[in-house]
Every structure is written in structure tokens, then in C-alpha cells.
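Trainee: Multiple structures are listed underneath, in C-alpha cells.
All of the numbers you see were taken from the coordinates with simple rules; none came from a lab. Note that the coordinates shown come from a computational prediction; the quantities given were computed from them, not determined experimentally. Cβ atoms are built from the backbone, for glycine too; each structure is taken alone.
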Structure 1
């Protein structure tokens, strides 16, 4: 593994974000703008994920769209990094974020008080705004590990993702179909995202599990630097999981995106969704929804994972929480939802 590559990886990520205009939103807007000291009427934070993942630049794209017309609507949007979907739901509960990007399965669990939210019970104030892009459960294996399919993970050293991450919650669902627990791995680790590439390439772990939109910089890192391979996930166990859970869907990692991956690789996944709560005013939700949909071509250009956003399905795909009233108003005005 090239140590220099690892050392500068974060800087490269930030450089790419800066080049797309997202870094300015994600970082500069964590502080009040000196140029517009009295403009802001409302400030909103969007809960995202690790800065090395896709949620963070996706949140940057959302805030870039909202802040474009900030002097008029007087809403300032800033990006909030986090541990992922489950942590984002808790931040919404506590009022630390006003909007958040969460997986569709995490949204379902929060609404129904199941899975990681069983103790808290149903989050009755959670509201959907729109759906974004698909995310695939992606297992990457060290090329020396002899892992060729998901079943081969048993008895291996596997990074299962940090507590509160959507990757771990999705992995838990698949493991339940196999009747596995973490004890079925030789070692189950929860390393932070920034440490994963070095751990896999230095043989500290045999495999890592992430939930990602593709292309993804972390996948590019390990496939380029240590010939890691993407492990297919298919078969009866996966199919049973999909039949039992409407928020999951079959997916593929497209061939040709990564080194050593010329063919489509089967897996499954969820949708990334934008949610809010009833504590956020209808007018604010309406404005955020309007800015995102009215500037959709611009948002699509900001990150490859956002390039396939479909305006015609964003009002319903993967959404289980009730639609926020402000979002409903916009969708009805634009014909994306029926008026009756």
C-alpha cells in the first residue's frame, strides 16, 4: 500500500469537492457569512455522513442549491457530518439537525420503532421530503483472503461499520437471513472510514462492508492500491430479504467503474432519502424542496452519484414516513403529486 496515497487521501477528497463547488458549502458555511450579517432568518443543518462518503458531498449539493437564493428567502443551509443514517435520526430527534439524509430502510425503522429504534419507539414526528439516489451494500475483500461470495465471510476478519451507520444496519438484516451473529466472524471491527483502506491493504482485516452510491472514492482507493475485489451478494438468502422488506431492492455495481471489475456485480441496496421533522416550518420545507427540484440539473452535475436523480420519482420512491406538508405543497403545485 502506498503510504503517501493514504496520507493525502483526505486532501484529495477535499480537493475534488472544492473543484465541484461543494467544499465551499460544506465548510465555509459552518460559520456565519460576514458579507451577509443580517440576512439569515432561519438556519438549517443537514445531517450527512463521513466526509469520505457520498452523503457529505450530497449534503453540500443540497446546501449549495438552498443558499443560491439566500438573500431572498433568508434561509441558510449548512452541512453537518455524522456517523450516518442512524445517528442522523437521533440528531433530528434532539434538534441538532433540521434535515438529514438517511437510508430508506433506516427511515422505515425510525417510523415504526423497529431495529435500532426499538427502545425509543416510533418517531411520529419524522417526515419525508424526497428521495435521492440508490446505495448498494458493497463488500470489498483483500485479494489474498480467498473471499469469492458473501458466505465466505464466515470465519474472516470483517469491518462491520461503526455503530449508528447505515452499513451496519443493512448488514445486520442480511446476516439475520443467514442466522449469523458477529461471533461468526473471526473478528468484527468498527474502524472509522478514514482507516479502512490501510486496514484492508495491510492485511489487518480480510473484508470491509460499506453502503455506497457508485462510483465511490473509498472503493476506488482499495481497488486501485491493493487490488481489492468486490464480492457479489446474491442467491436465496438475499432474495428472501428483498421479499420481506419493501425498502430493499436488487442492485448491481456497474462493470468498468473499478479496477478488477469488468462485469456487473450483483448486490442489493436502499435509497438515500432526505427527511425532516414537524418541528421545521412548512414554509422552510417548501423552500428547500423548491430550491432542490428547481435546480436539479445543477445538483446532478455536482457528484456522479447524483447524476441519475429522477424528478418524476423523488416524491415517493423509498419514502415511508408521511410527506412533509411543505413538500406536498410544492409537489402539487408542480404536478408531481395529484391535487386531490
Structure 2
């Protein structure tokens, strides 16, 4: 159903949660004029990419396709290749890097043999068989040829859109997924927009798109945007941008308090990743990245609205208990 409604349908669902937040008084409409924007990484559901894993995955796919199309291979290395990968991992754990590189070199050689064997035999096959092998052979060639310092490397066989993003975190040096821009109200932390940005662009180049999405979904154009230092150097017409640790222009108590509240988006992103599902994306392709980010934002808003309703009903029942009316209300509800 996500593919049927597309990105526009998911954005409509997010806009409905925003309107529900206004109707339930979880958020005030004037809060939409002051927003906080930040970026994070939406990690893809892939294993940690290593050369050995990628080589073995290529071999498995090639051998499986060869069996399906009745192509007889000289050798498929179904026993030798997993053994080499196992030994490479063991040597890596033992910090014996020369032996590890030797195992990986042998594994890469075996994958190249299977690749060239299939490539030779495809000359005598039909166009349908060649088409079935085309994508797998292209990915295999790309993985065999890529070097450590190359750009736009292939990190996953089933998710070629995955990118390696280094955010400078001490506990997680590299994250594999896609960059996502999150827009929330500065005062109430209500999500107004969530958009994926393939290609790992500079944060400042994503700000206009994030504010545009928030304006479309909320119906209100933001007048103030609070961002971190990753957005340095960007200016937008009609929007005053305040950056973390900024002193110039922050001359009122309200602005100082709002700029301090910029940090509040960090735990919101944490809630999106842990309470929601932003921490691991199982949806396929770049479209799946876009839909998943938007739906995570909608889910966060729904949780805020439900929390507001829980607080309201707890206070309502507390009032009834003080007035001694709980038993009569429960009796009425039992017959309702």
C-alpha cells in the first residue's frame, strides 16, 4: 500500500497528524512559525559491509542464477569460499592482517573465476538469460573493481542505494543508509517534516527543501529556523536562521531561550529511532527511504497526541473521583 500512495500520500498522512495535533491542542498553530531543523542518518537494514562478505554474496548470487538457468560451471566453490571467508574473519579478530589479506585475495580470485566462467558461457545463451544475469554481473564487476578510497562504492548487494556517512560520532564512526532532514517546532517538538536526501549533500543545501516541506504540510511558512553549525553559510529569503552558539542578533530573552531549545531536537531524533522505526529501514530502494522517514515522523506525532489524551483523561478521572462520581460514570459506560 505504501507504493500505491507514494511519497505524496505519506506526506498527506503526516499533514493529517499535524492537523490532529492542532485540534487536540497538542501543538499551537503559532508554533509553526519557529522551527528547528537537523539532519540524521536513517540506517538501512544491511549487514556491516566488508570486502569478504561482499565477495561471498556475489559468488552466491552468480552460482544460484547459474543453477536456475542450467549453466554448468567448472567449479562453484560452495565449500572453499565460505571457508576462506571464515578464516579471514578469524584472522581479523586475531589482528593477523597479513593472513587476513591473503584469505581475501584468494576469495576474490575465486569470485573472479566464477564471474568470467559465466561471462564466457553467456555468449551462447538467449537474450532472456543474458538479461537475467546483467544486473548481477554489473554489481559483481563493480565490487571486484572498487578500491578503498573510491567514491560511490557498493556497500550492499540487495540495497545498492546505501551510502557511507561519517557524522563524527565517537561510538559509531560510519553509518550506512541515507541522510534525512527532520523539521520540528521549536517549542513543542512536533514533527512538521521529514525528507530523505540521497547523495549525502551538505546540510545547508537541504535546509530550503526541509522548510518548504514543513510549509506545505502545516500551511504556515516558518519565520525563524534554529540549526546547528553544519548549516553554516546558508541564507534564505524571508527566514531568519539562527545557528548554535550564535551571539550576534540574539539580543532578546525569547531568542536566547529559543536558541537553547535547539538542542531539544537531538532527543527527538533519538525517540524517532528508538520509539519509532527510524533507526533501521527495511523498505526497499530510494522510494522506501523517503516513505519510511515521513511515516516515522507521522508516528512520532501520533505518540505525542496519544500522550496528551492520556494526560487529559487521567486528570478528568481524578476530577470525577474527587467529586465522587466515578461509580456512576462507570455504571453508565457499562450500559453504553
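Trainee: Please compute relative contact order in percent (Cα under 8 Å, 6 or more apart) for structures 1, 2 and give me the label with the greatest value. Walk me through the numbers before you get to the answer.
Mentor: Values: 1: 22; 2: 26.
When relative contact order in percent (Cα under 8 Å, 6 or more apart) is computed for each of 1, 2, structure 2 gives the biggest number.
Trainee: Right, something else. Tell me which structure, out of 1, 2, gives -18500 once helix-only ellipticity at 222 nm (-39500 (n - 2.57) for each DSSP H run of 4 or more, over all residues; to 500) is calculated. Don't jump to the answer; show the numbers that get you there.
Mentor: Details: 1: -10500; 2: -18500.
Only structure 2 yields this read-out.
Trainee: Which structure, out of 1, 2, was distance in nm of label points 7 Å out along Cα→Cβ at positions 76 and 268 derived from, given a value of 4.4? Before the final figure, lay out each step's value.
Mentor: Details: 1: 4.4; 2: 5.3.
It must be structure 1, since only it matches.
Trainee: Check the numbers for mean count of other Cβ atoms within 10 Å over residues 84-91 across 1, 2 and tell me which is largest. List each step's numbers first, then the result.
Mentor: On the way: 1: 25.6; 2: 18.1.
When mean count of other Cβ atoms within 10 Å over residues 84-91 is calculated for 1, 2, structure 1 comes out on top.
Trainee: A further question follows. For structures 1, 2, calculate distance in nm of label points 7 Å out along Cα→Cβ at positions 108 and 140 and state which one comes out highest. Walk me through the numbers on the way to the answer.
Mentor: Details: 1: 2.7; 2: 1.7.
Comparing 1, 2, the top value of distance in nm of label points 7 Å out along Cα→Cβ at positions 108 and 140 belongs to 1.
Trainee: Can I ask one more? Ranked by mean projected area of the Cα convex hull in nm², for residues 52-219 alone, which of 1, 2 sits at the highest value?
Mentor: Details: 1: 10.7; 2: 14.5.
Evaluating mean projected area of the Cα convex hull in nm², for residues 52-219 alone on every structure, the highest lands on 2.
Trainee: If you don't mind, there's one more thing I want to ask. Give the label, chosen from 1, 2, of the structure having the highest value of Rg/Rh (Cα atoms, Kirkwood Rh).
Mentor: 2
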